Structure P
Amino acid sequence: MTTIAIILGSTRPGRQGEAVAHWVLDHARRRADAQFDLVDLARHYLPDIDEPVPPARGQYTHEHTKAWAATVARYDGYVIVTPEYNHSVPGPLKNALDRVYAEWNNKAAGFVSYGWNGGVRAAEQLRLVMGSLQVADVTAQVALNMATDFRNVTEFAPADYQTGSLTTLLDQVVAWSAALAPLRATTA
């Protein structure tokens, strides 16, 4: 069965992303076409990149990097939940993406972003990064606006149409993850 990680990209205390990630997970787990797990970066010890060799070589020396590599490798695709910080992604998310390389290759990803403009600039930044990691990003995206999808900017309450957007995103991530399986099999 296809396995998809829902990566919670914010580690900030009081983050809105936790409610968003659980919303994604709740909807995803109603499906029968893939297995979905939550991967919360706040639960992974990933200091600033401290590996002496570039990740593309796959020669990890630190146990925390090896553990992260195993986590990333376990999945066929990803849904990344990210806030927009200063028109980009949070530092811990970028650090997690940059830490390993081959474990990301030939997989698919979709983005659920949130912020005052729906977090769309963070998602666009992710598209560039994922291309470099040989991850196929899907077209569908969920862009959650702090003014319309959060009550008083603190309580997550997505507009009804966001569920349809999420369904389309999940459909695409599952389909692309399955379609890329033959490429992953040749590099394993």
Structure Q
Amino acid sequence: MPSPNPAAFEFLANRQSQSAKLFSGPVPSRAELEPILTAALRVPDHGKLEPWRLIVLSRPDLTRLADLAEARARELGYDAEKIDKGRGQFDRSHLAVVVISAPQDVPKIPHQEQVLSAGALCLGVVNAATAAGWGANWLTGWVSHDAGFSASAFGCTGSETVAGIIHIGTPGSPAPARPRPDLARVVQWGLS
């Protein structure tokens, strides 16, 4: 017989991200962030490989990354809008957790499962931070997908990639309700 947890179910059923652009200070201290990260690390991890790593960014780190994003965007010949997008998420943030997908070469455990574990970790950080009362938003953008930026900013090597940059702060006004997927449209019951 299942043992329901109505509070947890209610949280998950109503969870939604808030705009990182609206976050302000304060942000969690290291002592407040450690239990959030500990909870977030409870993700599926076939083979217990820990195929990810996390980098916690404070305001000075974010300032450096904003400058690095702008320099990289100019090097790539991006327009002003793309430059602003690249540096903007770092300029506006006060705290972020970068999840690096770091799959290992283990033939028994598919690469894709390891990458998905890093994605689960991103959502785990968002959910744990939100459950702790903070605003949390998982962003990527071109900075997450540019190998040159990822290497210089986060030390990504080989098959490592940025799975997500989770910004955490004091939430602004409540996020407006947004439409959710229609179960009838996205769920198939059986194979017939």
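Structure summary
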| item | result |
| --- | --- |
| Label whose coordinates, when helix-only ellipticity at 222 nm (-39500 (n - 2.57) for each DSSP H run of 4 or more, over all residues; to 500) is calculated, return -13500 (choices P, Q) | Q |
| Structure responsible for 2.7, with distance in nm of label points 7 Å out along Cα→Cβ at positions 33 and 49 calculated and labels P, Q on offer | Q |
| Answer label among P, Q for the case where mean count of other Cβ atoms within 10 Å over residues 17-24, calculated from the coordinates, equals 17.0 | Q |
| Which of P, Q yields -0.47, -0.57, -1.29 [log10 I(q)/I(0) by the Debye sum over Cα atoms at q = 0.10, 0.11, 0.18 Å⁻¹, calculated] | Q |
| Highest-scoring label, criterion being relative contact order in percent (Cα under 8 Å, 6 or more apart), among P, Q | Q |
| Ranking P, Q by FRET efficiency 1/(1 + (r/R0)^6) of positions 129 and 161 (r between Cβ atoms, R0 = 30 Å, to 0.05), the structure that comes out highest | Q |
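Bear in mind these aren't lab numbers, they're just calculated from the coordinates by the rules spelled out. Note that this is a predicted model, so its numbers are computed, not measured. Cβ atoms are built from the backbone, for glycine too; each structure is taken alone.
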